[in-house]
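For reference, the structures are reproduced in the following blocks.
Just so it is clear, none of the values below were taken in a lab; they were calculated from the coordinates. Keep in mind that what you see is a predicted model, and the values were worked out from it rather than measured. Cβ atoms are built from the backbone, for glycine too; each structure is taken alone.
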Structure I
Amino acid sequence: MSEPRLAAGVEASTLLARARDLGGFGTILRRGDAERGSLMLVLAERGEARFLVQRLLQGSGTYEWESRELADSDSLERQLAKARDRDPDLWLIELDIPSAEQFIAEMT
């Protein structure tokens, strides 16, 4: 059984606030289901998208954040389109922060 988690809308607001606390900013690119939606983050540094991070349900029933480095903007657009098609409840959030790698380390 999966562990309880925050509603997606609450978690999205928390991520935006965290970006501000780090001296960056964030924006919601696509608003999903406020309660059950999944989250996908585009992490950027100085306007350049560097990582795509998504919280995924694991076989153990727990959610874990997984990240992958982005090759280029075309790759990012393809991955975002595929994710939107696969999950109509998906939240897409872009965070432009000073250190994406440090942010990922803190999340995982």
Structure II
Amino acid sequence: MTPAELRDWCLAMPGAVEEFPFAPEISVFKAGGKIFALSRLSSEPLKVSLKCEPLLGESLRASYEAVVPGYHLNKKHWLTITLGGDAEDQMVMDLIQDSYDLVKPKRRRAG
């Protein structure tokens, strides 16, 4: 996955926006004002940090060298994935979707 593909996939989530609150080189992808992905798109190797259910995160960290606790983030709820390693692109795309689903605004019920 290239940096452009990573950006495009994150921005394909409904209502997703890219902001730069921490530094001009760190892309922060948000939905409903909540962060679901962070990446320094110019870094080599390319890495992305994603929100994750704690039990799934434990399993992924135990199963993949490319998956480690979130860098400068809550280690229980965030993963950092090195792209191009043993974590396949499709899995990363699925984890981006999962991360988005964890933070996306919930629809309010009428009535």
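Assign the value 13.9, calculated as mean count of other Cβ atoms within 10 Å over residues 55-62, to the correct structure from I, II. Don't skip to the answer; put the middle values down first.
Values: I: 10.6; II: 13.9.
Label of the source structure: II.
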Q: Name the one structure among I, II that Rg and Dmax of the Cα atoms in Å, for residues 7-62 alone of 12.2, 33 was derived from.
A: II
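To test your reading of the models, identify which of I, II gives 37 for relative contact order in percent (Cα under 8 Å, 6 or more apart) when calculated.
Working: I: 37; II: 24.
Computing relative contact order in percent (Cα under 8 Å, 6 or more apart) on every structure in I, II gives 37 only for I.
Taking FRET efficiency 1/(1 + (r/R0)^6) of positions 47 and 87 (r between Cβ atoms, R0 = 25 Å, to 0.05) for each of I, II, which is largest?
Once FRET efficiency 1/(1 + (r/R0)^6) of positions 47 and 87 (r between Cβ atoms, R0 = 25 Å, to 0.05) is tallied for I, II, the winner is II.
With FRET efficiency 1/(1 + (r/R0)^6) of positions 23 and 79 (r between Cβ atoms, R0 = 30 Å, to 0.05) derived from the coordinates and found to be 0.90, which of I, II does the value describe?
Numbers: I: 0.65; II: 0.90.
Structure of origin is II.
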Q: Work out which structure the value 13.6, 51 belongs to, where Rg and Dmax of the Cα atoms in Å was derived from one of I, II.
A: II
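Of structures I, II, which gives 12.4 when mean count of other Cβ atoms within 10 Å over residues 15-22 is computed from the coordinates?
It was calculated from structure II.
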